[in-house]
Structure 1
Amino acid sequence: MSHARAVPVLMYHHVSPNPGLVTVSPATFRNHMETLAARGYQTIGADEFLEFLLGKYDLPAKSVFITFDDGYLDNYVYAYPVLRELGLKATIFAVTGWVGNGQARSTTSPPLCPDHRACKVAIAEGRADEVMLRWSEIEAMEAAGSVEIHSHTHSHARWDKTVADPAARRAALAQDLASSRDTLRQKLGRDDRHLCWPQGYFDHDYVSVAQELGFEALYTTRKHVNTRHTPPTDIGRLVTKDRTDKWLERRIFIYSSPFLGGLYSKLRGEA
């Protein structure tokens, strides 16, 4: 069996019938996932991916890592059933402070899943439970082996925009990340090694704080190739779009090759 030289990391946010920013339709998502399954791609977990980057684990040549940001209810309603049906798996980077309690909602009689702007309004107004995941839903997805949950901080705050003093900003970030990690430990019983930066922002101080707290794999919104030479502190991801499976296949093909992916990134000024 040939082994992967580079692993594409896909980045989704919403899977919803209500179009908007960072959203793919349920039909597009099914099309993407059915194509991956039909073409023999293996969807991997976060720890497998990290061990690949560290040179400790070989992955099949046709490996892909599917990620979601924020932890919206529509991930459970529309994405999870498709993943479960096709035997695929994904990672959701959840904002732990936005995850609610209560009974898992129905995936057969779908609740309202608003567009991205409406979700932001609901969160700002203290109605996050209407649009975000609940712990019961996370537990169901993890138990099925279809989804695993990792950190997207506890508050999704951009401390670089709100705290001017570097020492105070570092302290605020440390508290935020510690709260997220503690919550995941309490709810899911594990110490998380994976952190996705809100809006992709990070700097040297951010990386230092995250590492001090035990995060090893740090996920960005930078579009670059991920090989065994990629620092786990600078993981690149590919933004998915509400476009055909052929579009997705081309991107995966390019970013599965260190040469093609590197050349493509340089030509587009993304390296």
Structure 2
Amino acid sequence: MSRYDADANYAVETIDRIYRSGTDGDWPVRIYKPQGDGPFPVLIDVHGGAWTRGNYLNNELIDRALAATGMLVMALEFRQSPDHTYPAQVQDVNYGTRWAKTHAAEFGGDPDNVGGLGTSSGGHSMMLSALRHDDPRYAAIPIPGGERQTAALRYAIAGWPVLDSHARYLYAKEAGIARLMEPSETYFPDEAAMQEGSPQQSLDRGDYRALPPMLILQGDSDDNIPLTIPERFVETYREKGGAVDITYFPGMPHAFAQQPGPNTDRAIGLMKDFLTRNV
């Protein structure tokens, strides 16, 4: 059984693999492996980029820091729009989670102790996959050797996440923020898809399957995410019986913890505290 010690200090090895191949290409995962005796708990990292950009190295600073404390971190790359629209990205996250469980032991990981980290639009995809891990559309890609695995997560960490894709689109549209409107219109076929593919509205409809313990980190000066979105999500998550902690970072913008600095150190510290309680 894997355990977690936030005070541990392991050397970290990076390993690159292809976790999925198909007619749409080869999709890599970077694995941050602690150099020590396992098994280690596993953390799936899902990067942001408005569903249209970014890559699996976006959160490398965070991934390395957590791996050094004894987490086997797997950072996924996945399909993005405009070439691939909703729910392609969620399908890849769902598949990647099942792949991680199927292959975790090969890298010293514990397949029974897998959680998720998602930032920005990656927080959206990670939470949709976690909330509705058995949605037949999300789990549509079969995994060789992992037929019995599911994409359920034991815990979830969300940094500056898009927890209501439709409400965020309406906010951007009303404010005339084209840089937020256009990626939503590119990834989602229409507003109905934004609503159907909204973690918040999944809670409201009651079509979720699981409510993993959750930590949300949010800058209070984030002009990409109106604070009404995380506030409402936390309220609803708790009403539905889920455990969720949220910490606001004064004066911090979107994606604040991707660069070195005291607020990033604080964010990583909060992640370690959360993992200590939930791994």
Structure 3
Amino acid sequence: MSVLDPRLTPARPDLAASHLEGQVEAERFVDPVDYQAVDPVLPIRRGPDRLAGMDDQLLFGDVFAVLEERDGWAWGFSRADGYVGWVEISGLSRRVDPVDRKVVALRTYAFSEPDFKSPPAALISLNASFHSGAEDGRFIEAANLGWIVSDHTAPLDHTAPDFVAVAESFLAAPYLWGGKESLGLDCSGLLQMALVAAGIDAPRDADQQEHFLKARWRDVTQDPERARGDVVFWPGHVGVMTDSELFLHANAHTMDTTLEPFAMAEQRIREKENPVRTIMRPPVS
């Protein structure tokens, strides 16, 4: 059998998703049941415990395919990026509403009424999606959420023209391992959210993103000149050039999303015996 990525393979010795039958060994195989995230953000954890490590997040509207329920937790995988783990059932809905709009602002409030003076119901982040309802003045209704300023949303097929500008909007957002929202995210979460906003369904982790972009963009690792949009990969880290000299990345060194001279970041990371591995440049539009 081929080696499958455990991060994306919903399989344990006792249980696996039915689509993996014949590829993995398990005591039983079950069909996943789709649930939908109704919390603004929902951690995907390594175990059924709030103290278990978080490796990914569901944003509002994301679908989570459930294979097992246990003591208030669900084990399964995200339909958004395939990540496997445990999610609290209280943040999921058994009813899956088809989404037709998404959030295009860095973050925005959902209000209890179509009035910015009404109590906010939730604070949601870029790329969250929802099933839209009535419109009332400047507001649009989001099912299971509240009322959102219409200008902060767009149809699902809307794409940001510049993924780097999206990434730049996260400047100073705090660093959070496994996060991919404006209130906390890691290096690969930053790149993933920026690319997704630009219509590129990139995977979750840096090594996966490196493989993904190698098949689509130009490798400029040996090019001495950097340019806006160059995505720089180290083993376990990634960031993006905002111009020929400045580099944007969410990192544990400063514990936030930082813009700094690339030469400085490259030297600091290289001195930890972690040299640049790949630099990918997007195609010219």
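Observations on the structure shown:
- Which entry (1, 2, 3) yields the derived value 4.4 for distance in nm of label points 7 Å out along Cα→Cβ at positions 131 and 251: 3
- Test item: semi-axes √(5λ) of the Cα gyration tensor in Å, for residues 115-162 alone calculated as 19, 12, 11, pick one of 1, 2, 3: 3
- A value of 53, 44, 33 for Cα extents along the principal axes in Å, calculated from one of 1, 2, 3, originates in structure 2.
- Source structure (of 1, 2, 3) for relative contact order in percent (Cα under 8 Å, 6 or more apart), computed value 23: 1
Any read-out appearing in this document is the output of simple, stated calculations on the displayed coordinates, not a laboratory observation. Bear in mind that the values here come from a model prediction, so they are computed numbers and not experimental data. Cβ atoms are built from the backbone, for glycine too; each structure is taken alone.
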